[in-house]
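So, here come the structures, one by one.
Just so it is clear, none of the values below were taken in a lab; they were calculated from the coordinates. Because the structure is a prediction, the values reported are computed rather than measured. Cβ atoms are built from the backbone, for glycine too; each structure is taken alone.
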Structure I
Amino acid sequence: MKGCEKELLTIGGKMSITEIKIKSIQDVEQIVLETQYDDKLMHYRSPALFRGLPNDTYALQTSLYRNCKEKSVELETSILRNFYKYALPIANHDSCWERMIVGQHHGLPTRLMDWSYSPLIALHFATSGEDFTAMEAHDAVVWKIDIDELNELLPENYKELLDNEHAKLFTTEMLEKVAKNTNEYDEAMRSASMVLLEPFSSDQRIINQYSYFSILPREIVNLEDFFEKNTCNTVKYILDKSIKWHIRDMLDQCNINERTVYPGLDGIAMWLKRHYYVR
């Protein structure tokens, strides 16, 4: 593809992250249009989840680790317990995973990491959420992970549960059957795997963002390092800073913007602020 450079980064001679540099608006098509035909469903489906970041130097870290750093393991239980205590009866959920999802949605530091099934949503987050003057100061990034590949790394009882449910992603109800709390989860996952979770539709924002989560076990701190050592289908798309505004305008035409991603007055205000920004 014209203007597209592909570089294979190999760790240990086997697993790797593929880095693709997106230098033109035409190159964006490969992020958006990639699908695979599913013989069982007789439809084309993407096997991937996506995550966009406005700066390609940003690490793949959970909000829990960014906030609590090396004390994440020590402080996580207190954070979740106090959130549940102070949020009652607004967030009345018995499952620790449901409490975690609600907390994440409202800005609580958790071990969850946001992903989207929509590459357009990932492109939105890669071209928003920062000072407008910084848009052309650095490249952005969209990560793509392979659902099937990561599921193959799961412990056998987790894989059996997915097979029995004819599912590719966990729900909180499914996860409760194999791990009722974070300690049980961490014991099963160690540093070898992680669950991909489909959240319950508690809010219009989750629906509009086509949201999913990865649940990082405590032994996985550096997620990029995990992908390098354990996967071969992970892709890191580097969006050249010179086309970020062009991508942003394209997304607006597709009705992917702050107004739709964040339903409500806050989203409308953010959208209008950017829409009328004078470069």
Structure II
Amino acid sequence: MNSQIENSFQKTKAIEKRYGKVEFPYQAPWNEAINLLLSHKSVRSYKADPLPEGTLETLLAAAQSAATSSNLQLWSLVAITDPIKKTELAKIAGNQKHIEQCPLFLVWLADLSRNQRMGAEEGVEMEVMPFVETFLVAAIDAALAAQNAVIAAESLQLSTVYIGAMRNNPEKVAELLQLPPEVFGVFGLCIGYASPDIKAEVKPRLPQAAIAFHEVYGNPDEKRLRINYDQEMAKFSERNEMVADTWTNRVLGRMGKLSAMNGREKLMGILNSMGFPLR
């Protein structure tokens, strides 16, 4: 009985942090793994403490246990601990200091080159390589693997944050990491122990009704749900000493101006030059 009460309390707190005060099925299944998932938050300030020996290997094992389309395993990563390299990558990412602070920085790669080399060695032309579908599979594989690694890291009391800004200058990333053609840095990932003075809170998400539909797409209450979510995000911003703003304004600012892409609008041409024809 005590464990049921504790589970119920844990569930209520986790749901409130993720969605605000909402109705949630009392009998909904719950366990420690789900609680860990709902507790995820991005951390952008790290202690210099090194990670325990074997941490990378453990995270890799978790990453490689993720689903991979047809077991093609079209991803790789480069693990970086060299301070000079981290500084260079931080510059590419708009001087994000947490890249320099974290003891381990991982660059996750969509990697067609390994299987392309296999084809060459076996005398087989890999006809599917030039197509958008194949690149998508590689990028999705990398994302699935990385998320497994994040969950594993958080279970070890480590903190993380994804760095999409590796795509600001993928050619420079490729040069720095000596990537061959047909390999693309999809994103980076900081891993380390959060600074003790960091104030990181679970960020509210859109209500489930705004993103999950039954049988057919859409919800007639979408605007009302968005307005309610804007109120939650405004309160979150105030609590975390950010500029008070709504989710709507942030999305409009991020997706309403081409300049917000920081050069990523040129990705198609860059991918072509890096060995991805994308037919």
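In terms of distance in nm of label points 7 Å out along Cα→Cβ at positions 130 and 226, the structure with the greatest value among I, II is II. Calculated for structures I, II, Cα Rg over 2.2 N^0.38 Å is largest in II. Taking mean count of other Cβ atoms within 10 Å over residues 34-41 as the criterion, the largest value within structures I, II is that of II.
With helix-only ellipticity at 222 nm (-39500 (n - 2.57) for each DSSP H run of 4 or more, over all residues; to 500) derived from the coordinates and found to be -10500, which of I, II does the value describe?
That value comes from structure I.
Can you tell which of I, II yields 23 when relative contact order in percent (Cα under 8 Å, 6 or more apart) is derived from it? Going through each structure in turn, the value belongs to II.
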